[in-house]
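Each reported figure results from applying straightforward, stated rules to the coordinates on display, with no laboratory input. Only a predicted model underlies this, so the values are computations on that prediction, with no experimental measurement involved. Cβ atoms are built from the backbone, for glycine too; each structure is taken alone.
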Structure P
Amino acid sequence: MTRAAASVEGVRSPRWLRGLILGLAGLFYAYAVWNAVAHLVSMAQSGLTGLGWVTLLFGVVFPALVFVFATAIGLRRGVGELALVLLAGLGVVAVFWLSLIGYSILNMADLVVPSA
C-alpha cells in the first residue's frame, strides 16, 4: 500500500458527524414505522384476516430492517457514502410503503374479515 492510500484510509470523519447522520436518518425511518403502525391500527379496527396481519405487520418491521441493513453497509464507509446508503434505503422504504398502501386499498376484501 502506498503512503497516499494509507493516509486517505487513515482519515476518518468525526464520530459526532456519523451519529448526527444516523440520528437524522433514524428519525425518517421511525416516521415510516409510525405511519405503518397507524395504518395497521386503522385497518385492524375493521378486523383483519391472517393475511392482513402478516402483510401489515411486515410493513411495520420492514423500515427497521432496511435501516439496520443500510447502517451495516454504510458504517464502514465515509460519511457521504453513509448518507447516500441511508438515503437509498429510505427510497426503498418509500417505494415499499406506496406498494403496501396500494395493495391494502385494492385488496381490502382479502385483508379485512367480512362483517356478518
Structure Q
Amino acid sequence: MTFSMNLLLEWLAAALVVGASFFLLVGAIGLVRLPDFYMRLHAPTKASTLGVGGVLLASMLVAFVQGRPGVAELLITLFVFVTAPVSANVLAQAALHLGLHSRAPTPAGVVPERR
C-alpha cells in the first residue's frame, strides 16, 4: 500500500474515533440526566454500543494498515453487540419483575382502562 493510502485510512480511523466518542458522550449524558431506570438503561446501551463499535472499527482499520488481520477486534465487536442488548433486556425484565414503574407519560388510548 502506498503512503497516501495509509494516511487516508489513519484519518478515517481518527474520524471513527471522534464519531464514536460523540456517541459515548451522549450515552454518558443520558445516563446522568434521564429521570428513571428504564430511560437510563436505554441511553447507555444504545449509544455505548455504537461508540464501542466505532472505536473497534477504527482499531480494525489501524490493524489492517499495520498488516494484522484484526481478528481480536472482530471478536470483541461480536461479543459487545451480543452481550449489551442481552444484559439490558435482563435488567429491564428484573425491574419489571420488581414492579419498578417508569415516569414516562403513557399516550392516551394506548393502554386500555382497568375497571
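Summary table
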{"item": "Distance in nm of label points 7 Å out along Cα→Cβ at positions 28 and 100 derived as 1.7 - corresponding label from P, Q", "result": "P"}
{"item": "Among P, Q, which structure scores highest (criterion: distance in nm of label points 7 Å out along Cα→Cβ at positions 60 and 84)", "result": "P"}
{"item": "For mean count of other Cβ atoms within 10 Å over residues 52-59 computed as 20.4, the structure of P, Q it came from", "result": "Q"}
{"item": "Identity of the structure behind 40, 15, 10 (criterion: semi-axes √(5λ) of the Cα gyration tensor in Å, calculated), options P, Q", "result": "Q"}
{"item": "Ranking P, Q by distance in nm of label points 7 Å out along Cα→Cβ at positions 36 and 68, the structure that comes out highest", "result": "Q"}
{"item": "Relative contact order in percent (Cα under 8 Å, 6 or more apart) from the coordinates reads 34; which among P, Q", "result": "P"}
